[in-house]
1. Out of P, Q, which one gives 3.3 for distance in nm of label points 7 Å out along Cα→Cβ at positions 3 and 83 as computed from the coordinates?
2. A value of -0.42, -0.90, -1.04 was computed for log10 I(q)/I(0) by the Debye sum over Cα atoms at q = 0.11, 0.18, 0.20 Å⁻¹; which of P, Q is the source structure?
3. Given a computed value of 23 for relative contact order in percent (Cα under 8 Å, 6 or more apart), which structure among P, Q does it belong to?
4. Among the shown structures P, Q, from which was the value -30000 of helix-only ellipticity at 222 nm (-39500 (n - 2.57) for each DSSP H run of 4 or more, over all residues; to 500) calculated?
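Bear in mind that the values in this text are calculations on the coordinates, not laboratory data. If you're wondering where the values come from, they're calculated on a predicted model, not measured in any experiment. Cβ atoms are built from the backbone, for glycine too; each structure is taken alone.
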Structure P
């Protein structure tokens, strides 16, 4: 019963990240943070699912998702920094 509420928390994090992407119209950095929130919500959901099912492969997949989120954020921030150095701002409306 308690694990179902944790699954709900993971799904809420995923939907909050999606809502952050859909409602954000100005800043690319907030969109990146929303994508990260979605990745961490998915990771939380996968870990709770692995505990509930008792499967180690899901935990390995959760570690893969965590590494993917770290690589995505590093690459996105590097691209964002280079864009800022060239154009001087990071607003979405100027893309």
Structure Q
């Protein structure tokens, strides 16, 4: 995820683009509906936190737009995992 963040450099106070990697979260099971629910919950929380931050107050972000920014999906190609992809499409 790329975010504008403060540079913390007094000589250059302009915001800089920085990359943030998302952590892996354990799930109760490997079913696509469980995984989708976890994704939705986590990103709703991330976007809520962003929107109350300094940058969010400047420009709100909509968590429902997150799925359109996902560049690819890694699956084990089981039918259930195709269902996860379909869940992202519906989201």
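1. Q
2. The value was obtained from structure Q.
3. So the calculation was done on Q.
4. P
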